[in-house]
Structure formats: C-alpha cells, structure tokens
Structure 1
Amino acid sequence: MTQAMSPGELEAALRQIGATRYHNLHPLHRLMHEGRCTRIQLQAWALNRYYYQASIPIKDSTILSRIEDPALRRVWRQRIIDHDGEHEADGGVYRWIKLAEGLGLDRELVVGARAILPITRYAVEAYIHFCATRTLLEAIASSLTELFSPNIIGERVSGMLANYDFVTKDTLAYFTARPVQAQRDSDFAIQWVKAHALAAEQQQAALRALEFKCDVLWAQSDALMHAYVEGHPPPGAWRGEGA
C-alpha cells in the first residue's frame, strides 16, 4: 500500500493536479482570453456555463444534506447563499444570467437550458451524482478546483475587457465577488481535507476526486470547442445566428 503523505505533501499533490489538469489550460480558454472567439462562441460558452453555475447550489445542498457536524454545515451553507443570493436579484446565479444577457442572449433561452450541449448536461449531472454517492471527503475534495479559479478569473476578465468591445465591466460583474469567495472556500476546504485524509487510501481518494472535477470542467470545454469552434453542434443544441 502507498505510504501516507504528510499534510504538506498532500496539499502539494492536490495543487499539482490543478497545475496540470485545470481547464485554464484548455485551448478554448486561450482563444477566449486572447480575443480570438466570435461573439457567438462567447454566447455559447455563457449559455452552457449557466447550467453548471445554476447546478452548483444544488450540488452544495446535496453535500450539506450529508454533513452531520453542525459547525461544518454552518460553513458549507454559505456557498449556497453565495450562489442563490439572499433575495431574487442577488447571488452568483443571478449575476451569470446578467452576464449572458450582456452578451446578447435571451433570458428564457439561458434559464430554460433546453439548448445546451449534451456533454454539458451529462458532465454537470455526473458531478452532482458524484457528490451524492461518494464519501463526504471525496465530495469536499472535488470542490478544490476553487484553489485555481482566481487565476483563470483574472485572465478571463482582463482578456475579455481588452479584446471584445461588446464586453463591459457590468457584463462581467459575476467575477467581481468570486475570487474572494473562492479563496475563502478553498482555504477552508483544503484544511478540512488535510485534517480528514490521513490514511493513504483516503488521500488517494481525495486526489482522484479532484481529478474527476477537473475532468468535468475539461469535458465541458471540449464539447464547446467541438461544437462552436470546430463547427459541429449536435442536434438540438443552440446554433446562434450564423453559427
């Protein structure tokens, strides 16, 4: 059996997964940040990404329902508030709708999620299923992609504002609050994982969980690349004017 790592070694191994597998490395994101996407391609990204964003509080509610420790529940429920907001016109999901509208998409098209790519739906539902059926350790470890999100957000905001004249700071308001929230959440989650993944088997499970989550994000980018950059949207998927 593999020898257990120290907490510091485990954290280094988790961060290495992000350095090699996080979707900021995907060619689609290079195109987006460098200004080489069309408006339709950015719209397709926003449309499909909404389904993922809207499912995050569902995923976190699933995790919350499995937590027996009241202290941990109090911490975890903040994630749901961040995405759902305290009232109707508030929260990350609402701000993502405004992002999509800012790019020229119809609200009902976005919220209805009927024209998203099949892989978007399958990947997101697989993530929710993972968090519902695997151990609590694996579910929490899978959230650690937030360790890497502040970097991609910085690249995304600066690149899109610099390269697309139809993108404004108001359009990208979703990203204003996320770096601080993601830093807070990932700081807590990585300490929790290091404290609860002590045996080698638990540590390997945590590493595989984070790899799985990176695969969920990478698969969504792959599908967008195939459909809207390479020009092969599947039946039923949004095509956009001129796509």
Structure 2
Amino acid sequence: MTALLSASGITLRHGQNTVLENVSIALTAGKIVTIVGPNGSGKSSLLRVLIGALSPQAGTVKRKAGLQIGYVPQKLHIDPTMPMTVRRFLDLSKQVETSAAMQALQTAGVPETTNRQMSQLSGGQFQRVLFARALLGKPDVLILDEVTQGLDQPGSARFYRQIEDVCRDLGCAIFMVSHELHVVMSVSDRVICLNGHVCCEGTPDVVSAAPAYRKLFGSGTGGALALYRHEHHHHHDHEDTL
C-alpha cells in the first residue's frame, strides 16, 4: 500500500546536537502509528519535520499530491476572559457549514458543547473540540501530539478508542506522539520507539517484548497491555494502578 506521508533517512541537528539520526517512517490509510520515547528523544521534532515546520539536514519527506493533514496540538491557550463559543471557535480558520461543524463534534464525541464557552469546557472536552477542528479539513493524515495530557486514565482510554474508531471509519492515517504506553499499545497498529534514532519498531506485541524498549521503559507495561486489550474488547473502564 502506498504511503500517504513518508519520511526517509531523516537527520536533524540543532547546532552540535543531533536530535534525530537516520529516522524513517511511513503512514498508510486506515493505520495508526504511534511514536513513543523518553523526554528529549526527538518525538516532537519528528512530528514537526513531517508537517513541514522543520527542515532536516538529511533525508526526504514525501507527501501524496494534495495531501490534507489535520493536526491536534498538545494544548492550545485561549484567553479565558475572551468570550468564544465552541461553534465560533470552529469558524476561526475558515467558516464552516453548521452541519459540518456538528458532524465533526459528533465524531469527536462532544456534540453537546456547540454553544458552550471554550473557557468553560473540561480538559477532555477541550481536547476533543481541538480534535473536531482537525477533522473539519477532511484530513488524509491526522497528527496528534500528546493529546490526552491532563486527562485521567479512563478519560484517555476513551479518547484513544474514539481516535481508533475515527481512523477505521474515515480511513485516514493516524500518527500519534504519546507517553501513555499502556493505552497506546492497545490501539496502535505499529509502534516506533524513538530515542534520537529508531530503537525498535513493529506491532505493539513485538515492541513491548523488544530489549531496547524494555531498557528504556522497563517491562511493567506488559501486564497493562493485557488489561487494556481486555478492556478494549469489553468496553469497561478499569482504574489502572500503574
């Protein structure tokens, strides 16, 4: 299957510091690829190379002609004193039909927020509104940067399940940066463990068993993987004790 977006042999330096070395990645329709790695491992830099915000010293990025990318940032600061409804927020980059706005909010799981003030949303609702905004452009590729930061475990598990449903329903490629190993492992088709270079990659089962992954993260996520798989199939929310 041809990649919608791919990067090959990416090397990125800041001054003397090599941030990424010879990193390659390919995103295909209907698949979820997740990057995991410790702080400072180059995850955000790779994301910025993919969307074209950073130019690498070596390597190439290829995008399918006319590729639409939807981007959900880690967080977005909105002045809490400024009145702005969710519906108005969705019109900011360009005006959208109400039916399209409602559909995007529905897909993101927050249809009830349309007339609420942005400043009064919970953390989870706010992130889902950002998700809805990214969906408005009918993206071929959705890029999500640590989107569940600040959500509790059941909340982030639900959000990741929603992301998985959207991927399957819309057939877009999804690229996620995350630190929530136990949740991510249950929804990803492919996981890339990054620490300046690709330490290991493959299906969640392969990566969680890889020595390089264990060295970075320990082996404690194996049990959590089974727990979330179980929860995933039964759609119960367990409190995780990790």
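Any read-out appearing in this document is the output of simple, stated calculations on the displayed coordinates, not a laboratory observation. As the structure is a computational prediction, the values presented were derived from the model and not from experiment. Cβ atoms are built from the backbone, for glycine too; each structure is taken alone.
Sorting 1, 2 by mean count of other Cβ atoms within 10 Å over residues 30-37 from high to low puts 2 first, with the largest value.
Of the structures labelled 1, 2, which one yields 34 when relative contact order in percent (Cα under 8 Å, 6 or more apart) is computed from its coordinates? Checking each candidate, the match is 1.
Thinking only about distance in nm of label points 7 Å out along Cα→Cβ at positions 22 and 54, which of 1, 2 has the largest value?
Details: 1: 2.7; 2: 1.9.
Top value of distance in nm of label points 7 Å out along Cα→Cβ at positions 22 and 54, among 1, 2, belongs to structure 1.
If helix-only ellipticity at 222 nm (-39500 (n - 2.57) for each DSSP H run of 4 or more, over all residues; to 500) comes out at -22500 when worked out from the coordinates, which of 1, 2 was used? Don't skip to the end; give the middle numbers.
Working: 1: -22500; 2: -11000.
Going through each structure in turn, the value belongs to 1.
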